[in-house]
Structure 1
Amino acid sequence: MRRRNNDFMISRMFCCNCGREGMPITRKSGHYREAGHLKKLYCIYCGKEWNHAEVRSMYSDYNYEDFKLEMEYHNFDEEGNRKEPYRIFRGNLKKEGII
């Protein structure tokens, strides 16, 4: 008999338009996405579909502080897509002495 792996991880999702937290999603073990993954979900605050950034624990490569940094320095365009990949965006902020 095959044994099932019931390990799940809960990811918090933040709207790239308004910055508020949306509905969390669960992912099965082995089906995780990269840190900061964008997923199009319905935002209950904006009233339409927007990209949401996937945020895991504060110990992952991309956490809530990183999301706030992207919102503050406008790394999302009008449609909620990233203007630059996060690593490049963060590197540019370091070069400019912002962080």
Structure 2
Amino acid sequence: MSNKKVILGVAAGVAALAVVGIILKRRGHLDGIISKAEEFGSDLADKYSNIKESARKKFDDVVEKGGEIADKLTSHAENAAATAAKDTKPTATA
């Protein structure tokens, strides 16, 4: 296939789509499609926002829980260190 035929084919396709677009616009079908697309886009944005907010809340909960666990482990480690220090008695070497 030569480049000339490809260019002519693409031009014919663009022209055909332009004609279909004009016909749909005059009949009012394009307006219905546009409103449906806008509605779908709005719904999709709302769902994304809800999912994002839910994920953020779960992340914050996990971070808080992790902080609580870290605090407990620090407390247990401090208690164990204090207990170990009490149990070990210095020995006198002669």
Structure 3
Amino acid sequence: MITEAPVDVKLVPYADVTFPCVAKSDPSTPLTRHWYYEDKHVANDDVMFVASNGSLVVRLSQVDQGGTHLTGTYLCYVTNGYSNDEAYARLYLLGAERT
């Protein structure tokens, strides 16, 4: 179902980040998409919001310390009521890349 998954991103302080999550399903079974940050559901607010195309936008330009406290794992979970799919990506600091 997910056709374009989010990818790991190196944090650049105060630079906004977009995690894509493009998904397709049969038109008769509409998709529901949920985003999670560190296993907590993301609610739309001034810092994080889900765009109309399903991507998660993290507005690091709007937070103290350039967003360094928002590093971690982001999950896109998609379901159509019959099946589901999920994809992970990380926002990481330089020097903390996954090995």
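Taking distance in nm of label points 7 Å out along Cα→Cβ at positions 16 and 80 as the criterion, which structure among 1, 2, 3 has the greatest value? List each step's numbers first, then the result.
Working: 1: 0.9; 2: 7.5; 3: 3.1.
By distance in nm of label points 7 Å out along Cα→Cβ at positions 16 and 80, the leading structure of 1, 2, 3 is 2.
Given 0.10 as the derived value for FRET efficiency 1/(1 + (r/R0)^6) of positions 8 and 48 (r between Cβ atoms, R0 = 30 Å, to 0.05), which of the supplied structures 1, 2, 3 does it correspond to?
2
Starting from the value -5500: which structure in 1, 2, 3 was helix-only ellipticity at 222 nm (-39500 (n - 2.57) for each DSSP H run of 4 or more, over all residues; to 500) calculated from?
1
For distance in nm of label points 7 Å out along Cα→Cβ at positions 40 and 72, the calculated result is 0.6, so let me know which of 1, 2, 3 that is.
Computed on structure 3.
Values quoted throughout were computed directly from the atomic coordinates according to the rules given, and no laboratory measurement underlies them. Keep in mind the model is a prediction, meaning the values are calculated, not measured. Cβ atoms are built from the backbone, for glycine too; each structure is taken alone.
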